[in-house]
Every structure is written in C-alpha cells, then in structure tokens.
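Participant: Listed next: structures, encoded as structure tokens.
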Structure P
Amino acid sequence: MLYQKCSLQALYIGPLGPARKVSIDAIHYDIDDGISIPRTDHWFELDLHVRTEAVSISDPEGLSSTFMIFYTENSHIYPPSEAIANRLPGKQWHGELLIFREAVFGTRLVNLRSEDSDRVWKAVERFLDKIEL
C-alpha cells in the first residue's frame, strides 16, 4: 500500500479563545480516490469519541467546496465555544471542531485556502443546524 506523510492546514475551534489555523500531521493513502487520516489525537483536549461530518458549501457562481469536520461534543464537560458565540450569534457548541478542506476530486484532505474563511464558517453554521435537528 502506498502512502505519504504530510502536514495539513486546518481550523481549530475549541471551547475557549478564538478559532485558529493549525498544522495537523496526516497520512494520505492511495486507495480509490485517496484517503486521508489526520492525527486528531493531539488536538482534542479530552479523550472522547471523535466523529466526522462532511459539509458542502456552494458559492454564488455555483462552485462547491466540501469541508470535513472532526468533532467532539459533551455539554457536561465543555463550556459553550467562545469563538462560535462571537462569530455565529445565537449558536452554541459544547465541544471542539477541527475543520479540513476536501480535494475537489476525491475525498483526500487538502490545506485550507486563505479565501476559505467565510466558507468554513458557513460550513460550521450548516453543521450546527444539522446537529441541532
């Protein structure tokens, strides 16, 4: 099996403080269209079950971007996220989020782009709306 170690740029949103870009170690495997496995164990504060959710966002020109959100949630342990409360008034999240961009073709994870900021936050808002249902 062929694989490649790399480092990916992602957005980390924790319970305290602002959201911040981080560099995450990952491994890309050459299976099907490519599979990426980021090392999330160094980023989440608590040893909780990490889940994932893919969220696609389309811009006015019809271009679609897909973001993979890795998350933990526990309202008994985590306070509401300050970053989410500040950026998305009325929304709450008791946990941590780690957001990656998916490649345009395939499911391999790639670096966030500088122009992704608004799309990432739209993806977080859509994710929170979906989780609340």
Structure Q
Amino acid sequence: MSLRVSGALAVIGGLAWLLKVALMWANGGTESTTGIVGFLFLVGITCIAMAGSVRAWFFSPSAKVWRRILAILAFLVALVLMVDLPILAGWQIFGRVWIAEELGIILTAFLALGVGARWLVRGFGTKAAAAPEAVL
C-alpha cells in the first residue's frame, strides 16, 4: 500500500468539507446535518481521520504498536480540538451565526488540502521498509 494514500484521503476530506460549506452558504446556512451536507461532513471527517491515522501509523515504522496507537489517538484528539475550538472563537467574534460554527471545518479543510497535496506531490521523504516475510 502506498503511503500517498494519506495524501489522497486528506485531499478528498478537505474538498468534501469545503463543498459542504459552499452548499451551506448557498442555502443560507439552514441545512447543516441532513441530506448531502450531512453526507459531505461524514465523508470529510472519515477521510481526514483516516489520513491522519495512516500517517501517524507509518510515521515511525520501527516504533512499538502501543506507541503507534497512542500517536493515532493523539491525532484524533487534536482533530476534534481543531474543529471545535475555532467555534468558540467564532461565537465570540460573529455571534451565534452558522458561519461561526463552520470556522473549524473551514480551517481544517484548508489544512487537510495543503498537507494532503504535499503528501501526494512529495511523498513522506523516505520509503517505508518492506514488510517482513511471513514465517510459517
């Protein structure tokens, strides 16, 4: 499996979230959790979570499994904070309007697009070690 899968997943997730926000904008912010907007949210969060998890897993191929799992959990917590903390700032700046609730989504989508594009173009900088032969 190519390590660039993370890049493709991040780009897909970022594009899904930007399309979600664009559809909400066109709809006046009234549609946020159902229909195609809800589906795009799920596609975005799933792809971005998978991209970061794959990247965390392959970041240090020689690390023990429990450290890799800890890295994935740390990424997932950071993802939740990255989406939710800008909402609090947005409420303070804009009040309780729909765009304030989407600030974390927008920032995360742009970050996912940038990082994902870099991973697609440049790869991870090193090649992953080949999987060891199965011992029967």
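Participant: If relative contact order in percent (Cα under 8 Å, 6 or more apart) is computed to be 38, which of P, Q is the source?
Facilitator: Q
Participant: Who wins on FRET efficiency 1/(1 + (r/R0)^6) of positions 44 and 60 (r between Cβ atoms, R0 = 30 Å, to 0.05) among P, Q, i.e. which is largest?
Facilitator: Going through P, Q one by one, FRET efficiency 1/(1 + (r/R0)^6) of positions 44 and 60 (r between Cβ atoms, R0 = 30 Å, to 0.05) is largest in Q.
Participant: Out of P, Q, choose the structure whose coordinates give helix-only ellipticity at 222 nm (-39500 (n - 2.57) for each DSSP H run of 4 or more, over all residues; to 500) equal to -25500 when calculated.
Facilitator: It must be structure Q, since only it matches.
Participant: Same structure, new question: Assign the value 20.8, calculated as mean count of other Cβ atoms within 10 Å over residues 4-11, to the correct structure from P, Q.
Facilitator: Q
Participant: Same structure again: With distance in nm of label points 7 Å out along Cα→Cβ at positions 12 and 92 coming out at 2.5, pick the structure among P, Q it was computed from. Mind dumping the intermediate values first?
Facilitator: Details: P: 2.5; Q: 3.7.
The read-out was computed on structure P.
Participant: Please state which of the structures P, Q yields 8.7 when mean projected area of the Cα convex hull in nm² is computed from it.
Facilitator: Matching structure: P.
All of the numbers you see were taken from the coordinates with simple rules; none came from a lab. Since this is a predicted model, take the numbers as computed values, not measurements. Cβ atoms are built from the backbone, for glycine too; each structure is taken alone.
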